[in-house]
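Got some structures for you, see below.
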Structure I
Amino acid sequence: MSKGNLFTALRAAFPADLDQVAIETADTPQPLYYTWRDLDRGTAMMANLLDSLKLPAASRVAVQVEKSVEALMLYLAVLRAGHVYLPLNNAYQASEIEYFLGNAEPAVVVCAGRHFGWVSQLAFKAGTRHVFTLDDDRSGTLLERTAFHADTHEPVRCRSDDLAAILYTSGTTGRSKGAMLTHGNLLSNAQVLKDCWGWRTPAQGGDVLIHALPIFHVHGLFVACHGALLNGSRMIWFAKFDPKAVIARLPEATVFMGVPTLYVRMLGEAALTRETCRNMRLFVSGSAPLLLETFRDWQQRTGHTILERYGMSETVMLTSNPYAPASGRRGGTVGFPLPGVGVRVCDDQGLPMAAGDIGGIEVKGPNVFRGYWRMPEKTADEFTNDGWFKTGDVGRIDADGYVTIVGRSKDLIISGGYNVYPAEIEGYLNDMPGVAESAVVGVPHADFGEAVIAVVVAKPGAALDAQALIAALKGRIANFKVPKAVFVVPDLPRNAMGKVQKNLLREQHRALFAR
């Protein structure tokens with residue numbers, strides 16, 4: 001009996017005909033076709049390999065590999081075997097990996113073959129006994145060892161509150177924290193999104209998802225993959241995003257999920273038209289704020305309205321703009337709380353705020369994580385006395401119930417005793433002629449405590465004048481909000497999911513006003 005195991009729920013949703021194609025690769029030298037039977041057999045063999053290692057129950061399995069269907073199978077096999085999956089960003093370097101391995105103490109580490117030398121040294125130092133390799137060309141010691149195991153496996157019995165995954169949140173301040181997500185957290189969220197986003201079963205004509213996101217992150221692994229698997233839907237699988245190649249496959253698909261950067265890059269291609277999007281049912285955006293300009297440009301070019309939603313590593317998805325009617329999707333907002341999810345905005349004393357007022361966003365629901373791995377004090381700090389999780393995001397809920405994210409609490413700038421919310425100033429800058437995007441941060445200032453500065457990117461062919469931008473802002477916002485300096489740069493620094501790394505901008509300009 002395996003009730004409670006997320007894998008069991010996903011496996012139960014596979015189509016009756018297991019020989020149908022589940023995943024087609026789009027950017028391998030030749031297309032590869034994986035059937036639902038292949039997923040079942042492959043995950044069983046990997047789970048049997050894990051069983052053969054005689055690991056303690058709920059062992060951590062740390063994985064830093066390139067995106068591949070085999071990597072997805074490994075994730076499912078870890079769930080099937082009752083262990084805890086620990087995905088690691090491909091961009092992490094040795095010092096970061098050393099911290100994660102030391103903190104999580106995984107029993108198994110899987111890495112890219114080219115990194116085996118240094119990763120295995122760090123892993124064995126951390127007490128890991130098993131290190132395998134897995135590459136995106138279906139090679140590596142993991143698959144070599146897996147080939148010797150049986151292709152049937154009874155999923156391990158789990159409770160819904162047993163750990164399924166640990167996601168390390170980006171440590172922009174201090175060390176990264178491992179968010180502990182349970183089988184119940186992930187399954188409840190996948191089931192809610194299945195209903196809220198109108199996933200069509202094969203009997204209803206079926207959905208086809210273009211999967212072009214990384215799978216070391218909530219968006220690509222939990223939202224996209226769980227959505228397709230729980231619905232028995234085929235995936236067109238891109239190891240890496242390529243705007244031309246993705247657009248070419250849109251006529252065969254019905255659902256696409258991306259970060260704002262992917263939408264901007266597709267808008268740069270002439271091939272993106274209403275005709276190429278004629279069969280599409282849903283475009284979803286998340287992981288970073290979607291500019292209102294991108295939202296409107298996409299509407300005009302494709303006839304489709306992007307659905308923006310809001311989530312985080314600790315909670316999976318929290319809110320979503322409505323699926324129907326599409327006219328209810330408001331640019332610049334992340335929609336309404338999902339069914340079963342509570343969202344409230346509170347002031348610094350923890351008191352609920354009136355509609356439209358800006359404050360700290362707190363959430364509650366079956367999707368909210370169990371706490372931070374081996375950080376009981378940090379976990380206690382992040383929850384209120386009545387059990388709400390303090391997201392660290394700042395926002396407001398309007399009179400209609402729409403949630404708008406204004407920024408991160410750590411991004412709040414206090415200048416001369418006044419609170420300055422970067423997103424407000426970025427909104428004004430992004431609306432100015434010639435500005436493609438902007439990032440506003442606070443840096444140390446002897447007189448004001450913090451000074452507001454802005455970093456902007458020009459649209460192609462546009463020439464921006466920093467002083468002219470400052471002068472234009474002075475006519476629109478209070479003087480204490482106006483940046484003391486504006487820098488025009490070719491690009492903003494981003495992480496793998498497209499989020500602007502404001503910590504790098506703060507560090508770069510921290511000595512700007514030093515005396």
Structure II
Amino acid sequence: MNLIIAGGVAVVIIAIWTIIIYRVTLPAKMKKMEAEAEAKAKEKAEQAAEMVKQKKLLEVKEKFLNKKAELEKEVQQRTQQIQQGENRIKQREMSLNQRQDELNRRKQEVENQRQRTEQAQAALQQREEDLNKREDSLVEQERTKLEEISGLSADEAKEQLIQSLKDEARTAAASYVNDIMDEAKLNANKEAKKIIIQTIQRVATETAVENSVTVFHIDNDDVKGRVIGREGRNIRALEAATGVEIVVDDTPEAIVISAFDPVRREICRLALHQLVADGRIHPARIEEVVAKVKKQVEEEIMETGKRTAIDLGVHGLHPELIRIIGKMKYRSSYGQNLLQHSRETANLCAVMAAELGLNPKKAKRAGLLHDIGKVPDEDPEMPHALYGAKLAEQCKEKPDICNAIGAHHEEMEMDTLIAPIVQICDAISGARPGARREIVEAYIKRLKDLENIAMSYPGVTKTYAIQAGRELRVIVGADKIDDKQIEVLSSDIATRIQNEMTYPGQVKITVIRETRAVNYAK
């Protein structure tokens with residue numbers, strides 16, 4: 001029993017020692033096994049890395065060999081191209097050498113040909129000189145014989161022949177020119193008279209035109225006291241507001257309105273009419289009515305200008321020109337209403353331009369605007385024709401229209417055919433019976449005074465006042481006054497007329513000096 005127990009104890013002790021030994025030696029074995037496994041894994045990883053390295057090296061080497069082969073192939077191709085280019089250059093060089101040789105050969109041939117040509121030309125020139133010498137010798141011999149026969153030298157005979165031909169040509173030319181001039185004048189006068197007569201007949205117009213009103217009529221003289229006002233306050237206020245002079249005298253049932261500006265007279269007349277009709281006449285009311293009437297007159301002026309342009313078919317006018325045309329309604333020239341005169345001139349210009357094959361619209365436009373210089377907003381220091389041309393130019397009118405306006409009294413040179421048409425139609429409108437009025441005695445006296453002033457100068461033989469006194473023609477003796485003196489004479493006559501006489505517009509002085517040779521063929 002004891003043996004069994006002892007054996008059991010021994011077995012237990014052995015088992016315990018075994019467990020202790022196992023627990024002591026187990027970590028060491030585990031570490032050894034882990035180290036061995038790690039070594040094996042490292043060895044396998046190194047082998048795998050070596051295999052990958054070898055594989056990459058093989059791939060890189062293969063790519064390098066392929067790239068090298070491609071580069072060698074490209075180098076070979078480029079080498080072949082260079083070789084081909086060199087071959088072509090060599091061929092072109094050979095071709096150029098051949099062409100250079102050919103050019104040198106041709107150049108030598110040309111040089112040889114030039115030398116032969118120069119030799120031939122020299123020989124020809126020598127022969128020509130010999131021929132000229134022989135010809136000069138023969139001509140000199142013939143000339144000597146002719147001079148001996150005729151008794152004249154060659155220069156004298158040539159001069160006589162030239163003079164004879166000149167005289168014959170001059171005579172024939174003068175006769176031919178005279179015939180042409182006579183025929184042209186006859187036809188021109190006939191055609192001009194025909195066109196002017198047809199133009200006058202085709203344009204109907206009134207024989208009398210209403211003048212600007214300068215007298216304000218009233219129903220009774222009691223109104224005069226109300227117009228004058230207490231101590232003259234009303235009349236002074238009206239004169240200050242309108243810029244006119246109002247004359248209230250003993251004239252029955254009339255108040256005289258005096259002013260150089262016809263528009264101001266019209267404003268004053270209309271204002272008086274409204275004030276008298278309303279009955280309230282005092283300075284404040286006068287200023288109010290005058291301002292209102294001024295606005296109405298300005299509107300009426302623009303409306304008149306627009307209506308006139310529309311009636312005549314003249315379009316595209318500058319607003320300032322339309323205003324000036326409207327103001328013509330209140331302006332008269334020698335008793336002829338300026339707007340009516342301009343309308344009539346425009347219609348005449350259109351008809352005459354159509355007869356002559358010109359542009360009737362341009363002619364009508366120039367005819368309507370030809371007297372715009374007579375309605376200035378300021379006092380110009382130039383004739384109305386030149387001032388009108390300046391206004392038209394400022395309003396962007398075309399040069400031919402401006403020239404026609406400025407030249408219709410010959411104060412500038414006519415550059416277009418419209419200018420003489422405007423001049424003629426202006427004269428037709430102003431010269432017809434009843435168009436303009438002037439006291440006959442004063443008119444005749446003015447013409448005689450013009451002629452007498454010119455006749456008072458030495459050397460003057462005849463004088464003619466023409467164009468209603470707008471031009472004075474002075475004829476002087478050719479044996480008494482030379483060409484330089486006539487300019488001084490014209491200036492002296494103009495200065496004297498300007499200082500001694502009163503006349504409308506301007507007077508043109510034309511001094512004529514001529515020498516006439518008259519012969520008769522019998």
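Some observations on this one:
- Value -0.55, -0.64, -0.82, calculated as log10 I(q)/I(0) by the Debye sum over Cα atoms at q = 0.05, 0.06, 0.08 Å⁻¹, assigned to which of I, II: II
- When mean count of other Cβ atoms within 10 Å over residues 365-372 is computed for each of I, II, the one that comes out at 28.9 is II.
- Origin of the value -25000, where helix-only ellipticity at 222 nm (-39500 (n - 2.57) for each DSSP H run of 4 or more, over all residues; to 500) was derived from one of I, II: II
- Origin of the derived value 4.5 (distance in nm of label points 7 Å out along Cα→Cβ at positions 149 and 397; candidates I, II): I
- Structures I, II were shown, and distance in nm of label points 7 Å out along Cα→Cβ at positions 141 and 357 at 6.4 was computed from II.
- Origin of the derived value 0.45 (FRET efficiency 1/(1 + (r/R0)^6) of positions 229 and 373 (r between Cβ atoms, R0 = 25 Å, to 0.05); candidates I, II): I
- Origin of the derived value 10 (relative contact order in percent (Cα under 8 Å, 6 or more apart); candidates I, II): I
- Structure responsible for 36.3, with mean projected area of the Cα convex hull in nm², for residues 101-252 alone calculated and labels I, II on offer: II
- Which entry (I, II) yields the derived value 10.6 for distance in nm of label points 7 Å out along Cα→Cβ at positions 93 and 477: II
Computed from the coordinates by the stated procedures, all read-outs in this text should not be read as laboratory data. Fair warning: this is a prediction, and the values are worked out from it, not measured in the lab. Cβ atoms are built from the backbone, for glycine too; each structure is taken alone.
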